[in-house]
Structure 1
Amino acid sequence: MPRIGIYEKALPPVETWKERLETARAAGYDFVELSVDESDSRMARLGWSPGERKSFRDTVRESGIDIPSLCLSCHRKYPLGSADPAIRKKARSIMESAIRFAVDTGIRTIQLAAYDVYYEPSTAETKKYFLQGLEEAVSIASGAQIMLAAEIMDHPLVNSITRWKTYAEQIRSPWFQVYPDVGNLSAWWNDVPRELELGLDRITSIHLKDTLAVGPGFPGKFKEVPFGEGCVDFVEIFRTLSALRYQGSFLIEMWTEKSPDPIMEIEHAREWILGKMAEAGICVDPRPLRPEVIP
């Protein structure tokens, strides 16, 4: 059965990582993806002391559930491609800190937001700076043996695996891979099976969420679309991945931490996804697959 993880922002906002991981495990998930977003509280994680990092690592190790990846979305606020050199310097510092954080905590993959800029105008210059920033980030990550994986985004710059490959062909590193989001791929009217085949040998994991497609006068809806109410053909996607013999993991991406009953929502989401996998002919076991706890 494929390993299925849950995004941290789908979990109840509990006080400790022990509680957070226990909640994910009880809901049937195999791993959690950690978030370092634009908020001060989550960005502060990159400044954890050696003792805090050890405590986190030990908690994960004892929990029986993994945290293999980090979603580094704070680059929206401090983008690698900013026209402001001070912001680009901050973006590089964040990247270096995130790589060191990953090394110290056992995280293997950092998911990058593939925007040149987010809150400022995109220009030829910002795209040039973004490529330079990516090249530098990959150089640092490769020395630390940490994988950088660019997400397929809700933004035209990298809204397909085809577009990601234009960067991969310039950077040419095994430490720079792709993290497709099937919701984003679908919302931009990509040929999703073809895109997945194109990137198969470079995919680190796959985000699962539903979206509403971009259309005339409509910018699309890329977050908080309930499963089954959007444009994503999950059965076709899972059939494609099964035919391609994809062996990687899946991450259900939700933002339900502040909903009235987030636990019910993440349990329902997992059951719904398993149902679509079964429709596609993928052998699924309703019992969760757990990594062994190492004594």
Structure 2
Amino acid sequence: MVNPLGIYEKALPADLTWLARLEMARELGFDFVEMSIDETDARLARLDWSHEERLAIVDAVFATGVRIPTICLSGHRRFPLGSHDAAVRDAGLVLMKKAIDLASDIGVRVIQLAGYDVYYETKSVATRALFIENLRKACDWASAKQVTLAIEIMDDPFMSSISKYMEIKTQVDSPWLLVYPDIGNLSAWPENDAGQELALGMTQIAAVHVKDTLAVTADSPGKFKNVPFGTGCVDFVGCFRTLKNQNYAGAFLIEMWSETSENPREEIKDAVAFLTAKWKEAGYDYIGQQAFGSFEARGV
């Protein structure tokens, strides 16, 4: 079994064209790149790409052999589906519909949704109910386009565990709704048993984000981004072994934010070397189908 290995767009230099970005990912041995559509105007503008701009993405995928199977749609932080403000909710639904159409056009299979009812507003029973109501609409649109929506386990108590996703799933019972666990976020919340959570959601997992985090404690809010691999709280071997024992055959996505770093290529190589050792210790023989091949071929 070979699990595809991907890299987050924000790990790669921000000023690259999509062709150059995919070429760099291929040179580093990745099977795919996860596109980001975050809350910035520049990345939200991708939802309005022209026919020619969309075709250029498809051409870049075919030219390089590196896929773009997933979109990280974090733009709902700015336009949450559970907002108290109807205008903001409507904007979030427009964003959702455009993202599904874009995914359908360029060959994206999975749109990762940020598991926030609201982010900058006060949470309430109403924001939860509104989020679920609008998630049902989103699943109907996704069904029509045969695009999967996958809720990420977050840095937010609203969706801090796979158990909480499963509660939502009982209310939005769509085959086009899955979960996208981030083992860093999952591990940072002290109430979670990461292995138990992964096993619980195994039949629902679309893909797995891989990063390190600092734990939430009584004295600290934790840290969910830019934690160097090996310096945080994640038991990588335990999480990977759990996934392997459950015959997880899906993708692993290394999540990093090195797009403005002086040497992102070396930072990515260091991360891959660290994780490769953990995958090997957990019993994996192959991760990724391109330049990496076997662990022995990677010099581990």
- [ ] Work out the source of 2.7 here, i.e. which of 1, 2 gives that when distance in nm of label points 7 Å out along Cα→Cβ at positions 110 and 198 is computed.
- [x] 1
Open item on the list: As an exercise: FRET efficiency 1/(1 + (r/R0)^6) of positions 22 and 46 (r between Cβ atoms, R0 = 25 Å, to 0.05), calculated from one structure in 1, 2, equals 0.95. Which structure is it?
Closed with: 2
TODO: Work out which structure the value 3.2 belongs to, where distance in nm of label points 7 Å out along Cα→Cβ at positions 38 and 142 was derived from one of 1, 2.
DONE: 1
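All of the numbers you see were taken from the coordinates with simple rules; none came from a lab. Just so we're clear, the structure is a prediction, and the values are computed from it rather than from any experiment. Cβ atoms are built from the backbone, for glycine too; each structure is taken alone.
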